[in-house]
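Pasting the structures here.
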Structure P
Amino acid sequence: MKLFIHRKDLRIHDLAGFDYLHETGAESIHLLILDPFLLRGGREKEHSGRNFLQHVRRLKQLYEQHGHQLHIVYGEPEQVLDYVLEQQPIDEVVVHRDFTPYAKERDRKLRQMADQHGAAFTLLVDHMMIHVEHFAEFTGKDGYYKIFAPFHRKWLDFLSQHPNPVSSTSIKELKLSSRAIDWPERFQLPFQLEDYEPAGEPAPLLQHFLAKQVADYGEERDYYAIDPSSGLNPHVVLGAVSVREMYDRASLEQGSEEWIRQIAFRDFYLYQAIYDEDYFRYEKRYDLSGLDDRYFEAWYKGETGIPVIDASMRQLNETGRMHNRLRILSAMFLTKNLQCPFTLGEQYFRRKLLDYDNIINRGNWMWCASLGANSAPYFRVVNPVTQSAKYDPEGDYIRQWLPELKDLSIKEIHQPRPDAIVDLKRSRAAAIETYKGIVQSL
């Protein structure tokens, strides 16, 4: 008997774990553990937590539609595993890898628990296009790629020679066990999963985007007022849609190169998290003591007096969504113009973003803060006013999220308000001096 534990892989087809289970031909019990650490601080009430639980609800329904049970419990993962292995004749635990420090420590404990019960513990990679160990051999490189452009070229070359196709295996081909598990009270959910509406289906979004939008994505992707993005990210970060399917289907469409490049960028950050030993500790490597949080509250409340920044934060707080160009503007404004530690913004996005992913979010924040191997130079401080005028020339986005400014002219609407908390020119000059010192402190 095998035990498969769902994580950031909330779908029932095209999973590396399902391929593995199918090849063994063994019966399997399927489990999803709601980890108290990952839901700490009331995260189940925030956009990122709600998105996760809505996808859990959807996955539960998908299992039920196929006549199978997905066991969903709440508790420390190693304690849950200990209980299951005591109750059931499990000889192997199968899970997909993640690369954060917490995930690695969690899996170390799970492996230790499996060993105590005489069960094998198998870790598979599912959420990357490349197999990182094979990719490293393919590059023949001493060390790892620190810059995206050469990584991207080699990534395309690797996949052309070592494709990672969509699997035809789905839950229909597996032998799911009908064995009951009598879960004790301590593993019951502290909230009602039924209170969360099931997440929508990603398939129609992918179909529409590839049919109608992907050809223009390269030219339009930064124009956040029209938001030409696919809308798939809240599904991608939880594995509700397969990156293999996205890549394969996009490869058949003309003009899809820029969107495929975004899939490569996602792999690049995951790759960095694996090979860059400082990826999760750069804030400890650099001297950030000259930064402070005096403007942090004004930033997250959308009360800075810089219209595009305030509009983007209001959208984030209300909907959990923020266009990538706006993420760059808001993150660089917080870290550079406001000289606030990037970790505060990173943690805030953790709660608020529908499509929150620890590794991707961290990579984006470090890039904006000019920290780490792959980052903007310390003297890069984008001007939110000129960016606003360039990518939202009519001011439509600002009028939508700051209706109090709706009567301003096209020229006026992008400009800092009289009560803006910083002067853009002076704060840019100060940021360059500060971050020059920070970068040299490494």
Structure Q
Amino acid sequence: MGAFTGPVFRPGDDGYDAERAVFNLTIDHHPELIVGATGPDDVIAAVDYASARGLAVAVLTTGHGAAVPADGQVLINTRRMSDVQVDPATRTARVGGGVRWHQVLPQAASHGLAPLMGNSPDVGVVGYTLGGGIGPLGRSYGFAADRVRSVDIVTADGQLRHVTADDEPELFWALRGGRGNFGVVVGLEFELVPVSRLYGGGLFFPAEATADVLRTYSRWTTTLPEEMTASVLLVQFPPIPEVPELFRGKYIANVRIAYTGTVEDGERLVQPLRDIGTPILDTLGELPYAEVGSIYNDPTDPAPAYDSNVALHTVDEGAVDTILSLAGPDAGSPLIVELRHLGGAYTRPPAIPSAVGGRDAEHVLFAVSILQPGEEDTVRRAHDRLREELRPWSTGGTIHNLSGLSAVGPDRVKLAFTPADYTRLTKAKAKYDPDNMFRINLNIPPAT
């Protein structure tokens, strides 16, 4: 084990359990070896170790996207690779493979810049970005993957590669959208955008307003400028002390707003939502972009969860009725759903083509359930039924960086891509990872 600079853990070692822990507690990794990588050399040594023994390699930063356990394999924990460098002159950031968005936000904000992050600052930069990346600024600026300039990655042959559109165009294309299928990313360079503040927050409506909220929202999103990104969350809060008293034990329809225009224009644009009725809580107002996570307040404590998503070409009255019947306040459902508005810049092809799919979607419905012992089959059936009954409005695809446990297996993974792009990805996989070393993920198997 002398080849490693960072810590190494085997089953039974002190620190082994903490090092393998993931955000989604449904996945319980039990690897043969964990490498706490401090830099590219540790990653190369870990890949060489796995290659010599015929083992697979899994990668862990936060475990938000964990979908397959790494039992008996090699797990590389990247969180110690945490360098962040922001260049205001070029409006770019360079980050280590284990950086989370909350480590980028303050440095970018000090220069009036913003990264194209998602709803949560606690998510890892690399996994989110290379999965495509949809977030509060996406309708204005597109997928986060479209802003990547370079990727430093250790591939299955143990080589450290600096990948750009000029150096290795096919690998650069595949990495941006192909998620973790091609190696271990140790560094990422991406563009920042000139956003320093938002008009944003939430409108929280009671259960009895849910139908009006969804119907109004579905019509309202057809009129919006690209500067406005919105979603609506339907959630039954549990009656537990950890939930704020205002929401405890209640079903809530929460409209979430992020708008890059003026406060005055924002107020005008959201008026149709306020006309629905008096919300339980209205937090809309101006805020610094560095506080964008407060719009969504995504959970920060690990929990066992099962999730799925459906890309939609439209949301009309029929789609609204279907969502209400399966996840509304009277459905008695285990589903928590968020209907996100896409379109805008997401639909435009990037300057440098990538494998990212879902550009034909106008909305995506993300569903998640907290798993309780003995309820796994019930939850899976609820997600399958939601996906099936939304088929008339579905593009037939999914959004890759919202995919999790329900997307395990090639038949589900390929739904995130066009057929031609999926075939191209399998060919790139055959070139750069012919033995499928990097398969502890939403796997794209190599072409045969």
Query raised in the report: Of the structures labelled P, Q, which one yields 0.75 when FRET efficiency 1/(1 + (r/R0)^6) of positions 91 and 291 (r between Cβ atoms, R0 = 25 Å, to 0.05) is computed from its coordinates?
Result: Q
**Report entry** Among P, Q, structure where FRET efficiency 1/(1 + (r/R0)^6) of positions 227 and 339 (r between Cβ atoms, R0 = 35 Å, to 0.05) as derived comes to 0.95
**Finding:** Q
Report task. Tell me which of P, Q gives 65, 54, 43 when you compute Cα extents along the principal axes in Å. Result -> Q
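Tell me which of P, Q gives -7500 when you compute helix-only ellipticity at 222 nm (-39500 (n - 2.57) for each DSSP H run of 4 or more, over all residues; to 500). Let's see the in-between values first.
Working: P: -14500; Q: -7500.
This value belongs to structure Q.
For which of P, Q does log10 I(q)/I(0) by the Debye sum over Cα atoms at q = 0.16, 0.17 Å⁻¹, for residues 19-122 alone, calculated from the coordinates, equal -0.84, -0.94?
Going through each structure in turn, the value belongs to P.
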Report summary line: Note: mean count of other Cβ atoms within 10 Å over residues 139-146 at 25.4, derived from one of structures P, Q, originates from structure Q
Report summary line: If distance in nm of label points 7 Å out along Cα→Cβ at positions 27 and 307 is calculated for P, Q, the one returning 6.6 is structure P
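Values in this text are rule-based calculations from the coordinates and carry no lab data. Note that the coordinates shown come from a computational prediction; the quantities given were computed from them, not determined experimentally. Cβ atoms are built from the backbone, for glycine too; each structure is taken alone.
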